[in-house]
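Listed next: structures, encoded as structure tokens.
Each value in this text was obtained by applying a stated rule to the coordinates, not by laboratory testing. Here the structure is a predicted model, which means the values were calculated and not measured. Cβ atoms are built from the backbone, for glycine too; each structure is taken alone.
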Structure P
Amino acid sequence: MKKIQMVDLQTQYQKIKNEVDRSVISIMEDATFINGPIVNTFQKNLEEFLNVKHVIPCANGTDALQIAMMSLGLKPGDEVITSNFTFAATVEVIALLNLKPVLIDVDLETFNIDCNKLKKAIGPKTKAIVPVHLFGQPADMEKIMQISKEHNLYVIEDNAQAIGSKYQFKSGIKKKVGTIGDIGTTSFFPSKNLGCFGDGGALFTNNDELAIKIRGIVNHGMYKRYHHDVVGVNSRLDSVQAAILNAKLPYLNSYNKSRQDSARKYSEALKNCNQIITPILSNGCTEICGSCDCHVFHQYTIRILSKNRDELADYLLTQEIPFGIYYPIPLHKQNAYKSESFKDEDFVNTNTLSHQVISLPMHSELTDDQIDFITGKIIKFLAKG
């Protein structure tokens, strides 16, 4: 059995080595390192993949969130609602722009923003909602869009973990997540389902006016060279990263399918362990079906009920099984974001999950014997009582 890795980028690279190397070498030979033609090619190909009018590449996923908020003309003191159970980048950019983050508890089963609590959090200063499609599963976008229309709010989808996932509306229509709200953002960090070999990100929108604003903001606020019409930033996807992403994009569906297959095997192996709750799908499916397109499993995250999660984590280390704990400290308890307006009793589910969740190795190159080894060790440990 190969050494188990949380994310096996080396094996993935070896399978597409010739394509990636050829693309990167062409950049070296042409010396088109910044804003080379490959950036536009990747942009167009991603627009086609997502079925969205505009993709604007940028330097990373955090920049994408910041630029999205800058493009909406939000003012200091305006409130932006987002999930408490997520990576700090989402709330980080809200604070950096002198906006007020309003944190919402999540659904205990899906880990995504609780729409009932979302409604109650809306006030006169609320201007935008940032739903996070956590671990690869879409938030309830139909309800979120309905709420946003009722209250005239912007919606920025944080799609850093769910690129390629589809959300199904009650009508049966499916749309790729990140293309439903006013703006979608994503990260191409190497471990993502579509990852580059460094940093990268992008914004998506079907709004022509917002697309124009965003394209200026990412380039120092310039729409014409040396004419700075708005305050902007320096946030570009370089040509080398664009070449790598363009080479990997045709494989994204197969990468996601491999993750879904591995998730199905994990869940099957762990289904009889009553001390574990395996991922629950938000679309009502009772299992991860063979045609699954609603969860792309950026992470395979389970909940440990009867034992201390950290004891299991320590045990996995002794067995050389990598894992992740996403996220051990809720945002409302982080020193950077503590506020008197955040009351611990408002975040019951977030607090519970922060003590229960553990994410197992998940990537497109997982093998059956690795999954058998991982699940066997977990079951053996939990059976000790």
Structure Q
Amino acid sequence: MQIKFNAIVGAAVILMAGSAYAQDMVVKIGHVGPTSGSIAHLGKDNENGARMAIDELNAKGVTIGGKKIKFELLAEDDAGDPKQGTAAAQKLADAKANGVIGHLNSGTTIPASKIYSDAGIPQISPSATNPKYTRQGYKTTFRVVADDVHLGGTLGKYAVKQLKGKSIAVIDDRTAYGQGVADEFEKGVKSAGGKAVGREFTNDKATDFTAILTSLKAKKPDIIFFGGMDAVAGPMLRQMKQLGIEAKFMGGDGICTGELPKLAAGTMGDGQVVCAEAGGVDGSAKKGLDDFKVAFKKKFNADVQIYAPYVYDAVNVMVAAMVKAGSAEPAKYLPVLAKTDGYKGVTGTIGFDAKGDIKNGALTLFTYKGGQREQIAVVR
């Protein structure tokens, strides 16, 4: 009889615990990035930024509209491919994700944004810089980094005014990101009174650049700008060395990674590469970012590549809007997200303009010395 009574009590306790757990409302946040393919190291970096934010929020405990929340990360791989990106977006829309952080590349982010817009799901990209992303008229698109107009234009002016480039060549990988940032760089060069001596094209899977580099070598460039990612920039730098091209090498945030020296196989000269990251903090705000990098290394046993802190901030900005709105329903918290202003993140202060672009977005200029990335300056 006692055994039977204990069994009943035990079952009741389990049911009560189950019902208490059931009261936790699950909020699904999607993340999409290239966790396979040539830039998988960047995609995994982004995904880990999202995972870190979700884990911390769950550990801290978040209440939205009086309900305790359990956040669930829905991680998808787009391999940097637009078709795979739209398939991942549709999967998250079908799963009724409450919000999405991603994608990494402009070429995947832009087509996916229509799917999220049609489904009414807020999307924050931590890294897509092509201006078109936020200029399509969708209410659901946001980004936490400066766009290519700012990034490419600033680099173009820097090439002429600070690096004193007299003959500047441009190469792009024909992706939405690569072509976009190269176009804006070229405009920046011309607006600063500089001269572009040649424009060549490759693709984001290429490994042999002999033909285009030989063509440019004849024009004697003192600076070569590449619009694309580090997986292509590394081999390009190796082949520049082999061909005896001693020009400085510039690029946007796609090449500005910790992996670039390895991908270039030790062929980069000190100060040869100048690149910019779309974002950045200085002064007293730098401590928050430095602390994040230490915590990230401890959690994942890996250094931050580029965008993990921007993903981390994007998740937290989205959740802050949910908390303020008292609801995780996209239609209810989207207007609050759009009015975000003065949010203090590890990447700086975040606020959105009417298009969903970050207000007063910063850029950080870097070079490399002794195989290590070294900050030059934060500019706005």
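Key figures for this structure:
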{"read-out": "helix-only ellipticity at 222 nm (-39500 (n - 2.57) for each DSSP H run of 4 or more, over all residues; to 500) from the coordinates reads -14000; which among P, Q", "value": "Q"}
{"read-out": "Comparison of P, Q - label where distance in nm of label points 7 Å out along Cα→Cβ at positions 134 and 166 is highest", "value": "Q"}
{"read-out": "Comparison of P, Q by FRET efficiency 1/(1 + (r/R0)^6) of positions 118 and 294 (r between Cβ atoms, R0 = 35 Å, to 0.05) - largest value held by", "value": "P"}
{"read-out": "Which entry (P, Q) yields the derived value 22 for relative contact order in percent (Cα under 8 Å, 6 or more apart)", "value": "P"}
{"read-out": "Read-out distance in nm of label points 7 Å out along Cα→Cβ at positions 70 and 86, computed value 1.9, structure in P, Q", "value": "P"}
